[in-house]
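Next up: some structures, all given as structure tokens.
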Structure P
Amino acid sequence: MALAKGYAATDASKPLVPFTFERREPDDDDIVIDIKYAGICHSDIHQARNEWGNSSFPMVPGHEIAGIVTAVGKNVTSFKVGDRAGVGCFVNSCTTCKTRDVDLEQYLPGLIATYNGFEADGVTPTYGGYSDHIVVKEGYVMSIPESIPLDAAAPLMCAGITLYSPLRHWKAGPGKKVAIVGMGGLGHMGVKLAHAMGANVTVLSQSLSKKEDGLKFGADEYYATSDPETFKTLAGSFDLIICTVSAGIDWNAYLGLLKVDGSMVLVGAPENPVPVHAFALIAGRRSLSGSAIGSIKETQEMLDFCAKHGIAADIEVIDIKEVNEAYERVLKSDVRYRFVIDMATLN
């Protein structure tokens, strides 16, 4: 075992504090990564505060990890010491399946979360990226292209793939009209990615306060959902709507913005059940769906796509000692658009 330093939630009602813990010794197929940057995802807050009711403490959050390889096992072939490496939302998969499904692994039983989970033995806890290093199996580490700044690459491991996967699955591209609901950490990535895929992109945000940013990121149109006229003007307009918000909205009104055979996809997770009138779907043969992150294979594809198109997250880099303040700012939407912790500030 090797000692690691980080920040942890020790109780749902308490702030994160400095924490020392043990990382497992690397096996022959493992990679050791010196964590340089860790993004803050809203799900870190949900889990640190046990808002989903499944938290285990002490918890070291963080599944948007970017760093440098410091050691590799003797069986590792795709990484060497000094390479840029990323880790996302899970560090093992298909552990209860006969074979790994490299395309759909994020949806199958046996997924092992990067933190707030347990290794395949069901006993050893997993600890995340708010720490100085991590040990991960080779097949669950992404290569970060040189053209993407390491700090701005960290949020791509969750925010980037969370938007890339549904955009690809529902075939966003030329001739398709796509709406992104919400202009936060997820939404701003959706605008950039959908634009790069060639789709016509509209942002649907509560207000017009971020309109200038939205247009800069590639949006063709930007509307305030607080204005009832928006829903009249845009009725029946979109092939695809991706909803990134976790707050309650008028789901039926948003479904009314879809064309016949259009799809609305949830990537945000509202606390309460989603109330939908049957005719909001039946009247236009519309679909309401969900999407969760992506496979390791698809996440690497996303990183390569971002490198090709010059895409990265817009970030605010912070000292680890500011993490509790950053959590409060996330809840107030007071960040443009993703916090990233500089892990060098642990020392």
Structure Q
Amino acid sequence: MPSLRYAVAGLLLAALAVFLPNSSALAVSGKLVVYTSQLEKDAQQTVDAFKAKYPDVEVEWTRNGTSKLMNILRAEISAGEIKPDVLLIADIINMGQLKKEGRLLPYKEAAVGPYDKALYDADMTYFGTKLITTGIVYNTAAPMKPKSWSDLLAAEAKGLVAMPSPLYSGAALNHMHSVVNAPGLGWDYYEGLAGNDITPKGGNGGTFKAVASGEKLYGIVIDFLAIRNKLEGSPVDFVFPEEGVSAVTEPVAILSTSRNVPASQAFVDFILSEEGQTLAAAQGFLPAHPAVAPPPGFPAQSEIKLIGFDADQAIETDKTARMKFSELFGE
């Protein structure tokens, strides 16, 4: 669709126009190692835009699902060889656990002035950068047009629903914790999904592909995958279920073991700035910065109903919840 391509190109140009290096940027240099769960294309754009503003910083980045990245990081911690300076991952549960262990470096001067306080840690150790909600995607050839989470439990959806695993995907993990504590949903909902012949697998990308290809007709997936691809002609539609949607904020944080704190702080500031948030919108995400307009295809934030999320409770019950999920789905 030419109009969409021009709109996205315009947003990208607007974002990149302000990424020219200045005198303060030139003072930041050295190597910066970033671990991120962003999609590969988006991660490359983020790094390229950051490097355009900070040309003397050499950025080395690794991309994978949040759970896999955490497994890698845990192995590095055990070996005493922690590589990343910065984490940019899907959920705050893992960030909260790292904070409790003293593994995150507070950044009191981070540019959070315009942000809702609910989007960043009160102790300034991690900062939400987006609002990525999880709802329902369906193939437009599907006979049922779902409006509610309960629609995925219907007999006509049996064996036709794809969903990511919270044991792999940070967004799916956040979604699980939100749902199991939501009135009218809870663990009963997951038991219903398991009884409807649903097998969680991998991350959101695989879930979306299964629905878009027609292998499955319905899916539980993060918003931007469905909305972005629908605008490009994919035969899908996305639903914000009437009960509400869960949301992750893709927080960014500096590890206490960072070997390059100035570059790490510059990366955080860039992600939180209007420039960084404009890039996020151009990539097709709902920005966390209130002054930055949402991308094409997204409703206004005021129109999205969110399922409540208790981060402290999620951190406390995470191990038990993962085990229960594994027992239900045989993972």
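Values in this text are rule-based calculations from the coordinates and carry no lab data. These figures come from a predicted structure and were not determined experimentally. Cβ atoms are built from the backbone, for glycine too; each structure is taken alone.
With distance in nm of label points 7 Å out along Cα→Cβ at positions 196 and 220 derived from the coordinates and found to be 2.0, which of P, Q does the value describe?
Traced to structure P.
Ranked by mean count of other Cβ atoms within 10 Å over residues 156-163, which of P, Q sits at the highest value?
Largest one: structure P.
Ranked on relative contact order in percent (Cα under 8 Å, 6 or more apart), which label among P, Q comes first with the largest value?
Of structures P, Q, the maximum of relative contact order in percent (Cα under 8 Å, 6 or more apart) occurs in Q.
If mean count of other Cβ atoms within 10 Å over residues 92-99 computes to 22.5, which of P, Q did it come from? Intermediate results must be reported in sequence, preceding the final value.
Working: P: 13.6; Q: 22.5.
Here the read-out was taken from Q.
For structures P, Q, which has the highest computed value of mean projected area of the Cα convex hull in nm²?
Top value of mean projected area of the Cα convex hull in nm² goes to structure P.
Match the computed value 2.0 of distance in nm of label points 7 Å out along Cα→Cβ at positions 44 and 268 to one of the structures P, Q, and report its label.
Working through the options, I get structure P.
Kindly point out which one of P, Q the value -6000 was derived from, the read-out being helix-only ellipticity at 222 nm (-39500 (n - 2.57) for each DSSP H run of 4 or more, over all residues; to 500).
P
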